[in-house]
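**Q** Structures given as structure tokens follow.
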Structure P
């Protein structure tokens, strides 16, 4: 069956932008068209496909089941066309571009090392990194705005329909600043830890589930005074400037522990932190630059895990 030649590039771009913005008005602004024109374009697409693509509600615009199905093909189609145009224009001769979504899990050590190694091998390579919550990054991946998303995300419902490759299993560590009062204390009574501020991942995130499990296993009460954030920079700064305890992914504090900038509390156990890996949209072959990124990512992961089969 031939593709319906009534479907134009503007139909696909408008569909993807409304999906991304979850609003006809915001999508119209992003594409510099009027809202009536945007609505007309999407109505035309629905008539061509003979399917309703969007549901409107007070909370915004969401995809119907038909819209979700169409998204699997529209995003890769538009991105493939953009890549083809860039190749013909000679843009790819500069070394390529890879667009990666990065979760805070791997922001501090893994990805910087990958970028460093890639730039040594490919001086003209452009690496565009977007950070944020897994739901947002996976949505960008699904519509073709990213080639890869790296981090802990295996429990995210948004991962459905995408491909995930496990790299290694991460643990979490309870760390404090040098000179912290607890470093000289008897930690056989875990209740002592409840007297200090605590730095935790945001509620509702996968990593928060592991953090709460750690405290339950250790019999540590959650203190009333808490900083909840996914930012390694903010967490580190607060931990160094206060008596707060930071329950951190080991990757985020590995270099600080090695240098002595932070110290791990010796509780006799570490909590598992889940699977670290990367996602991609298997409906579209990865560009060469993204394949380079994956290769370096695998190598760095092997080194961090000591070459073990994790």
Structure Q
């Protein structure tokens, strides 16, 4: 029996009293699925590096040791964002989302704190051993993450102004993107390509696409105390906002493609992806189905992966293919 377990009506004693490995496995499946998030972050990191190299006309890719350590750092940074959110949202989760792992006692704040410290130590040690130059960009991300954890010391104001809450918190994504792209330009001792501004803007907007997409609910799934954009803005308006943000991201990705010198075929592909991703939104507006609300969330993830692969990943893979 674990000491000091917090339990509620959603607690499952057989899970709460199992080994840490099993409990952590359940936790990550619910809150940060490493497989799904891993695919997204690998695409994110690979594309950021690739786009940087393509923009500056560099041949080939960075060495694979650099890439793998960079991927570990970016994935674990996003996982740290998840851990910080657990602490930041603790009061609301305990009151309104009791089914989540922490409120129901599956994993404790003490355990999450230890995991976070261990990950941060590993990040610092690996970056210091293999590319100490990257520690500056890493430190910028960590400082911003800590400010997010404290809600920039204006938590009450941010809660009343959801627009600024989202605007401020989404900056963590392009900051991690700057770190990932720095595995190319910073380690090569060259200035960052100007086209990265468009790539970072796409990353920022992708974060908003994901944020809105995962918080659109059918009317029967709305819960008191749980913030959703469908509940805050209205069901129809939230979906129309999501489509608008998706379209803005399309325009930015088109600009990024133009700067990188991609051909017209890329613009056609991006437009087709946009239209496909909009399908669940229009179906949801027609029926308010739970199934289509979930499909919007999946479309958000699919769109994000597709954007990263289109802007950097696939063009780099084409270079690999031509090299054989």
Structure R
């Protein structure tokens, strides 16, 4: 949430096995420790890490929102820019008045998909194939704000959370027109003086799409019916002030959530109760995104409000 103002299938299988091996057993709560900053980024260059997708080797692909870039961060913190999305003259983004790159999702073949919010016809979902120029595969309304992005490769679809229009968009993975898959008050932002960020982080989890609402401090679940349509929106947790992106650390419905305004990584239990696991003392500076892989928790901090030390924090998951 910005401030207002080619790997083979075998490699993917290895990552999946690592995730299962690291997942807490049923009935056990995950514990996060040994947190440290692995990479610092340049705030004055727009390197505000907004979202994250993991590679099978433990490296991470990050969106740098205001630099309009996607960066690759190695396990040792070494960082290189993969691509810069096209500049947009006179962007009319409804929330930040700049063209920014938002959510990111990765397919098993290494293809990356990112959201681009510009306030122009370049607003939508873009595909990044290694060695090729970025390609827009779907237009989304310029009056909206595509934020979080999730990929369901089994179903061949992407889901994008629109923070302004309170909509979950469903998009064919190969590209094409988007469908307003889910709408409702639970996905909407709050009116002013709230910041105007509704549906934000998004994940596909078995037979459902989970999404956070930042203004409402809520974690929501939307069932996917057998015919692919959306079921009724369910509220799974509230009181999560400033919730942005989130991740599932195990095989259940416990969630790790980044709260950008309170500088915290929260453990959100299935009953909706939450506990802070990491804070600013661990290096968090307006955390925006969480990912879990191979026994490691990755947390990006964009420093949108603190304006201090955008970074990537790694921690051990036990």
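**Q** For helix-only ellipticity at 222 nm (-39500 (n - 2.57) for each DSSP H run of 4 or more, over all residues; to 500), the calculated result is -24000, so let me know which of P, Q, R that is.
**A** Working: P: -13500; Q: -24000; R: -1500.
Comparing all candidates, it corresponds to Q.
**Q** Supply the structure label, taken from P, Q, R, corresponding to P(r) over Cα pairs in 20 Å bins from 0, in percent with the calculated value 29, 48, 21, 2.
**A** Working: P: 29, 48, 21, 2; Q: 29, 58, 13, 0; R: 37, 61, 2.
Working through the options, I get structure P.
None of the figures in this text is laboratory data; all of them are computed from the coordinates on show. Please read all numbers here as calculations on a predicted model, not as lab measurements.
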